[in-house]
1. For Rg and Dmax of the Cα atoms in Å, for residues 12-51 alone, the calculated result is 11.7, 32, so let me know which of 1, 2, 3 that is.
2. Thinking of 1, 2, 3, which structure, once relative contact order in percent (Cα under 8 Å, 6 or more apart) is computed, gives back 20?
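Rule-based calculations on the coordinates, nothing more; no lab input. All values derive from a computational prediction rather than experimental measurement.
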Structure 1
Amino acid sequence: MATTNQLNKGGISPALGLTAPTAHYTGGAAPHTTTTGTDTTPVVTEEYVCEIFVPVNCRSTGFAVLNGSAVAGNMQIALYNSAGNVIATTASTAASGTAALQSVPWTAPIDLIGPGEYYVGVQNNNTSNRLRTHVLGLFGASKKTGQTYGTFTALTVPTTFTTGQGPIGGLY
């Protein structure tokens, strides 16, 4: 994980110092409504992955995922660097809030170097849960198959967009 000292070695410092992200969403845009995107039924052996661009150095304490039309079971989220290595994860967290942004904290805050390309992966342990995914895009979005819930391994970062696979959400 990046440390404050690593941030001094590169990136662009924000005008007000190291702060939490304010507008770093997958696909580069916040959802316009609680029904933005596709209402996706997860497969428990798949991880839904999406690119997220961080324009300046910042500290992230978690990821807010846009839940779909139903919430059930648990989710777990990972943050990957541009090489596809896991740099942050969340604990297994109960899905909560139908058609709402659900904030899920990393197990420890992480300092991100920007400008930089990162990837977020969302896993679910229940097929009765729904998550909202991007319909259109010019960014990496895919899914990783053959996964075990709660286990995150290095990622082959997506270089193309696949509809209905990139989770909608943002760093906080």
Structure 2
Amino acid sequence: MKTIHELEDFLTSRLPQLLNKVTGAEQPLWGSMNIQQMVEHLTLGFALARGMRVVELASSEVNLLRMKNIGLLSDRAMPKGFNNPILTDDLRQLRHADISEAIHQLMTEIDLFKAYYESMPVEHTMPHNIFGKLNYHEWLWFNYKHIHHHLAQFGVIEYQDRIQ
């Protein structure tokens, strides 16, 4: 897993460069979201990490550690076509006028996420619906993997089975 500094650097330096390539006309290589829905969807991961949306645990307590170790803490990429149970039709409705506004909101939410965790004790956690309680480093890693998954979905980056 990358260090906190490497993950923060990706979010503040590399991600804006990648999003600058997005035109809004990109078509998905898999899945049913359009590019703007995808960017707005990425925003949700950062809002969840700040507790702005409450989610129910979808994994059983028995499988939680296994799911976290295999699905999150490993270098395994999120599989193509993965369907998170909290992704409902109301989350697919566009909330912004265009892709540019959606990208701006994503970057704002990333800043809010970082500021939130800077104000919290290092051991602070927030729940994820599949992986359970995550600390700041784990939320960074989740969002990094989540972003890679969706950028690959739209051909902005190449899909890989392992995340580096």
Structure 3
Amino acid sequence: MTKEFAKKLGKAINSIGVITRDKKNPFYKSNYADINSILPNVKEELQKVGITCMAIVQNNSLINVFIDQDTGEVFPNIKDNTIGLDIKTEKAQDRGSEITYYRRYLLCSNLLVEQADDDGNQATKKLPELKEGTPEFEGAVKWLKTAEGSIEGVQTKYYITPKVINMLKTA
């Protein structure tokens, strides 16, 4: 990344304010900033400095790419196959939900957008096992049918055996 590009990106990052957590996740009983709340502020600040951000799916990975509108410089190098978040789902609707979920997390991570660290707090606790036939299992099934739902999201709250993952996918 050139010095000029780094300055532009730094200016945009420093201009992005705190994003309001405007949605409730009933499964996790937490609040979060919806992708549609994050994008307008992020895009506006990037545009002011002449940077475009694109989410690209490449080799079953989602990558945020930043493009300097003046020079055409791209960061990171999209030829590097070691970057990005792996997309694991196969069904179109599940895949779309997973991409949306990852887009939100990548944007917030890449641009240092301030938000609650509910998922990080969950990772420090020993997770209870999700079992078929429980109210928690039914809640997970219901949440997976929403746009935000993903197996990975459920795994931040519960330990899930491969058998139960298959049951969730087919429920």
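1. 2
2. Only one of 1, 2, 3 returns 20 for relative contact order in percent (Cα under 8 Å, 6 or more apart), namely 3.
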